[in-house]
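**Q** Multiple structures follow.
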Structure I
Amino acid sequence: MDLVLLQLLTGLANAMALFLVASGLSLIFGTSRILNFAHGSFFMLGAYLSFTLVRLLPSSPLGYWAGILLAAGAVAVLGGVAERWLLRRVYGAPELSQLLLTFAVVLLVADLVRLAWGPENRAGQSPPGLSGSLALWGQQIPAYDLVLLLLGPAVALGLWGLLFRTRWGLLVRAATADREMAAALGVDQRRLFTGVFVLGSFLAGLAGGLQMPRQALTNVMDLSMIAEAFVVVVIGGMGSVAGAWLGAVLIGLLQAFGILLLPPGFQFAAVFLLMAVVLICRPWGLLGRPEPATRLGGPAAAGPAGRAPRQQARVRPWVWMAGGAGLLALPGFLPGYVLWLLTQAMAVAVFAASLQLLVGEGGLLSFGHAAYFGLGGYGAALLLKHAGVSMVGAFLLAPVVAGAVAAGFGVFCVRRSGVYFAMLTLACAQIVYSVAHQWYEVTGGDNGILGVWPAPGLGSPARYYLWALGITAAALAFLRRVAVAPFGLTLRATRDHPGRAAALGVAVPSQQLWAFVVAGAVAGLAGALFVFLEGSVFPESLTIPRSVEGLIVLMLGGVHRLDGAVVGATVYTLLDAVITRYTSYWRAILGGILILLVLLFPRGILSVLERTPRDAGEARHE
């Protein structure tokens, strides 16, 4: 009984910090409809700034809490600056542009923290007088946890008063319920969005400061926190502060008691399994409200990748033939490292091309496509190492493994659309990641699977390069054939006008499910290419950054072009190789490049071949 009480209080204390982060994220999404990936970065900044300020200020309770509040205030100012000068420019842009812009902020903040505080982990200082424990019902409870149990409800009560007892709160609730109607009634949405972003950033910074004594300060704490915050927001209901409270309590308790009731490490999978169940049964969350029904046959610009270009510049066949001949001749002129780099670019290109079928052709924004990339890698490695299958057999079966899992997940994912589809794919990917990370007997856990090398006849860089070139050409040709076939044309119809397509007798979920399976299988082929190139596979192949990397590559080349995946993968791989060679702060440079790309070339590099004056005028108004 004592252990149950201890876990209960620990889970509730964790829930309070999680509630602060999730409530700010929920408010921002409710008003602006932006999924702010940078929210976890503001949490991390709050923790590091508090770490510094509490050491600069007098060592007293007043100095300690003043340091945390000052840190949260500084984070709020930075959040307001980011909203004013960056996010405000993409409020009318497709969801993919908004996502990548906030992820660019994540990259910038990560290197800013690394530059200011170094790469080493830090241990936070406990508040004066609260470093010990108190006896409660015969159990020693950390005193600071009890303070958090009081602070959490106090902040929740303050938010309730702000939202329900002030005119500003009334405007926030009105914009959350119906932005268009609020704008028609004269609400200045720009000022309102800025105010909400500042408040949300303050709450994230405050949560970081309050968590400082309870967890180690690391350069990756932002991604772990934003993943949990998304879970809370989805479970509670996007835009609902009360839902954020309920979701945080549920997740905090599930994590606390999952340690006792579930196999070691699998409480992480249980969290995302709960998120998936809520998305399937009640996608708007436990306390959220359903989104207003979209008009049938709405414009294509409402899709996650924006409007497809009217005409794409066609590449003449002789250009492809000349390019293929040049690529075949490269092994005779280039050193092994460059061939290895080009082979890596091919694996990334196949992965991005599989994602292009979903995002560009199907209008389905996936946050968890890395699951099938990683499954292809793990499938090939396990078949080779433990099942005795040849390398060629592993290559042929890896897409089958990834496609089969994609079919299982896709049955549920295609029942949802928009942001709910994206979050459900994220939940599925995190479930796969947690299983791979904890199933040591099969996957090796965080030690991965090593020694996955090509067959002796393909062991040299030149020979594996030619093998990868053949696999890449076959995969791209297959995806091109799918795109121009009746299936691809019907898939684009479901993207542009799902209501009209359904009225004409098209089984929209069935079309999307087949696209999901095909994209997952091709992503598995890319994973097999990558694992034999690297000689190993780790759980990192299944993480959120890998999924976002695929979206970045698509954005670089052009979301609505299959050849955009090739161009984007080549540019991204070469940029990554050059930047990491000359500086350790490659994330900041990549983030800056991504910001310029989103703001200057929202349709990708290849869009310069198809832009017309009319398109340029529309782009300025989007």
Structure II
Amino acid sequence: MDIVETTLNIPVSKSRTLSARLWRPAGDGRWPAILDASPYRMGDLFWFVVERDLAWLAARGYATLAIDIAGSGNSNGLISDEYTADEIADLVSAVAWAANEPWCEGAVGLSGFSWGAFAALRASMAKPPALKAMVLGGVSEDGWLTDIHYLGGALYTAHVDWAGVMLMLNALPPDPAVFAGDWRAEWRTRLESNMPWILRWLAHVAHDSYWHEKSARTSDAPPIPLLLYAGTADKYATSVLRIAASWPGRVRTILGPWEHARPHVATRFPRIGYLQEALRWWDQFLKGQESGALDAPDLRVWIAAPDARGEMAEGEWVAADASADKKPAFKFAVRGERLVRDAAPDDCPIQISARRENPKSLGPDLYEDVPTAFDWRAARALGALVAFSEPLERDCDVGFTPVISAQCEATSGILVARLLDIAPDGAAIRMTSGAVNLAYARDKRFEMPLQATSFRLRKDHRLALVLSTDGWPTLWPARRVSEVSLASLSLSVPFVQRLSAAVPAFGAPVVHDVPAPVELKWIDPTKEPLPPAATDVVSVHGRESALHLPATGTDYFITTRFDLAAGEGDVARAAKFYRVAFERPDWSIRVDTSLEVSSTPAAFKVSWRIDAREGATVVHRAQRETEISRTTI
């Protein structure tokens, strides 16, 4: 089916319009609409990402829209935080607007991955009458419980990285070739209002009303049919399982071995035909066609048998009981350095501590999401407790959400856990991690859920549990670090319960045929520098992004670096740097941003810099810093 693409503006309030790219079948007609909204600049930086999916669906009889939320890309207004009330209200208005457009037959779906899915889930709580179905991936209903901020109340170092991403995105201008209005005035307004969101996050380290007001109460959601997906190499598998368990409408869930990416384009294998799965869902619930979408089991999960590097391409798809984390499980008591099966917890206290060591290099797995090789010997040498099970007598499929239970007297510090698969030669794969900020343990007895996972333990392999009071470089050093004494320590690891012997099948991955990348024409990447790294930091250099868009004749280039350094006790610092360049013969933009967060025992110090230029003219220059008291973190 031939399709056409247009750029349009969606009126959502008296003062705000949202810029969107629309794909729909060519010619006259009315089709169901599918909306995907995020702050990632659908018209340039995310051009190819959204086109490969949404144009594919448009060619199969849908009107699909990629929307810049207010204050991003070519939409006016401002963006001041994640998932604000205005942002969600705008998306609800956009659903109603689309349903009444002459090219729409009245039924609307919300699609999204990561931010787009967070926003869609929250918009569904308003019960828009035209909203008939959703397909969401990498999503959480509660950003404090599962997101880039905290793990069990312990602070991710990489939320500085994420805050730096948004500081950069919020400093970018609309494109004068597309924006309907005074783009320079709009840009100045964005720049003058741009503050690091981490200031607000660090002021709300507890699971307080700030987070509750931005959460989606899924048990009260309308019964909209929902297709969910996530990867077990991504923290959001945890929240996707929670959402599925509480969703009041028809729901199907797919858990694969993927990182934080859509299942048809992930780097971790096996990929699946995600777009075909989404199409079946849309056909069933937006077009009312019998597509077989509900014939799939409630939960399809990849049982991975990881290799020595943690790759999970070997394994099998199974139809699993969605409530399997409430079913039989491996149950262990931790006794010294042993995991003892089916034994009562030991009341004898176990002392947990750790010494910190800066890594020699910093990889891209900033959140310990991705299964990977783990050096348990080095962890033990730094003071961690490592407890081993006996070798398994047969292959066992375990997964979902392992849980650690313990008795603890501490009221500060953090406890960090890693669950390992130990091969007969001692090689280990970290399958999942968890943490708890002991300041939030409501009583002396607490439970620590680990992040959801799914894997096959081979015969003669062992499970190992690594416990530490330090999670560096993944987690920020806690205040008043001390030795922690635990008693009655136990571990529960659920089995994956198969519903049938039938093996779920997926189509091969497909995408819309987008144009091949074009070489940069105007920008020389060697002349777009970042500040040099300090000698005492470990860094990860973000992948450079370089693209040329023939539609506007524009080069886009982004380079970035994330730095970490830790001292003794609870002293640490993290910094995120960006250089962004937009260039064409009539438009030249350079934006430099940096965000640094450092800690003392009493406070977090936050400093940031924004430098924006049009050609040789400085449009905005700001350099500021402030302090936020440390309380429970």
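**Q** Output the label of whichever structure in I, II has the greatest value of FRET efficiency 1/(1 + (r/R0)^6) of positions 3 and 179 (r between Cβ atoms, R0 = 25 Å, to 0.05).
**A** II
**Q** If FRET efficiency 1/(1 + (r/R0)^6) of positions 123 and 563 (r between Cβ atoms, R0 = 41 Å, to 0.05) is calculated from each of I, II, which structure is the one that comes out at 0.25?
**A** That value comes from structure I.
**Q** Taking relative contact order in percent (Cα under 8 Å, 6 or more apart) as the criterion, which structure among I, II has the greatest value?
**A** Working: I: 20; II: 12.
When relative contact order in percent (Cα under 8 Å, 6 or more apart) is computed for each of I, II, structure I gives the biggest number.
**Q** Quick one: helix-only ellipticity at 222 nm (-39500 (n - 2.57) for each DSSP H run of 4 or more, over all residues; to 500) came out at -4500 when computed from one of I, II, so which one is it?
**A** This value belongs to structure II.
**Q** Here's something else I'd like to know. Of the structures labelled I, II, which one yields 31.0 when mean count of other Cβ atoms within 10 Å over residues 19-26 is computed from its coordinates?
**A** I
Any read-out appearing in this document is the output of simple, stated calculations on the displayed coordinates, not a laboratory observation. The structure presented is a predicted model; accordingly, all values stated were derived computationally and were not measured. Cβ atoms are built from the backbone, for glycine too; each structure is taken alone.
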